[in-house]
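> Take a look at the structures listed below.
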Structure P
Amino acid sequence: MKQKLDMQTSLTWYRRAASQGDRSSIYQLAEIYDNGRGVPEDKVEAAGWYLQLATKNEPGHARMRLAEMYAKGEGLPQDTEAARAWGLKAAINGPAPYLPRMAVIFAEAPPPDYTEAYYWAFLAQERFLRWRTALSRDQYLAEIEKQLSEYSAHLTEEQVTGTQVRVKADLARFFR
């Protein structure tokens, strides 16, 4: 019973701070409802909080999570265009772990675009190959290899090669 009371107190304070525009509190509320931490999982509530952050130009996880929710129709109507738009805003300047997540959005939001999915997975692989921390790098690379194999099965050899050339050019241009 005490934990429930503590969560209610926390929610009250997070809501107060969020109403004042505190981004950290908004993010905490989104995560609490998204993951059902101490409350029943509520994707609609979570999406509302993520959307508040995303529209405030809050980079990172809020935008990527919002993209994933649009792609799957979790808490929001399924909207491929919105999913890809929010995902691109997060992935373009975001950390490398967002790249394979962007690939999933292109592969799973209807209609699937396996060329773009392959592009993002291959870009992720190229970025992770440059990581210095072997443990994290190797874990991500193993998952990305699975993605590349899955997506390339839907593509011609020319599409795969063309996408790899595009990634190499983009890496040279944007990720020096």
Structure Q
Amino acid sequence: MAAEVGIIMGSTSDMPVMQEAIDILKELNIETEVNIVSAHRTPELMFDYAKSAHKRGVKVIIAGAGGAAHLPGMTASLTPLPVIGVPVKSRNSIDGWDSILSILQMPGGIPVATVALDGAKNAGILAAKIIGSSNPEVLARMEAYMDGLKQKVLSNAADINTFEAES
């Protein structure tokens, strides 16, 4: 089965954050491909990856990057696929704001859906929702996942609820 979501990151130091996207997509039974693709150190690889992903069956790309964080935007400029950017707080980061703004502030015509700082899990969920918009099986898994979140909250609330509603 071909990967439906491509997950790329600028360096191996991004892997602890990006692993959350890999894990949630695995939980939702969505095939992924994962690679290190640096916009600054391997621009040719980034170019090739972005231009060819849709030809391999990838439907959404999740790109995580720290610091100057050009990978999501440059990837978006080269691919017809939706790109979800994950700003990563790196060791040389300015509290992550450099990454957030580099990914968020894209020029007109080159959109990048941007999640919270280190928000790779939400990037994975968003990718699943995008795929689910045209795949009934993935949509059903997303509905079950969301129901599970609801049930967890209701269960936790029942465990601590001391509020008595008036009749």
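> For which of P, Q does helix-only ellipticity at 222 nm (-39500 (n - 2.57) for each DSSP H run of 4 or more, over all residues; to 500), calculated from the coordinates, equal -14500?
Q
> If you work out distance in nm of label points 7 Å out along Cα→Cβ at positions 12 and 28 for P, Q, which one comes out largest?
Q
> To test your reading of the models, identify which of P, Q gives 1.00 for FRET efficiency 1/(1 + (r/R0)^6) of positions 68 and 140 (r between Cβ atoms, R0 = 35 Å, to 0.05) when calculated.
The value was obtained from structure P.
> So, one more: Looking at volume of the Cα convex hull per residue in Å³, for residues 100-147 alone, point out which structure of P, Q has the largest value.
Answer by largest value of volume of the Cα convex hull per residue in Å³, for residues 100-147 alone: Q.
> With distance in nm of label points 7 Å out along Cα→Cβ at positions 92 and 124 coming out at 2.0, pick the structure among P, Q it was computed from. Kindly include the intermediate steps, with their values, before the conclusion.
Working: P: 2.0; Q: 2.9.
Traced to structure P.
> Thinking of P, Q, which structure, once relative contact order in percent (Cα under 8 Å, 6 or more apart) is computed, gives back 12?
The structure behind it is P.
Every read-out reported here was derived from the displayed coordinates using simple, explicitly stated rules and does not represent laboratory data. These numbers come from a predicted model, not from an experiment. Cβ atoms are built from the backbone, for glycine too; each structure is taken alone.
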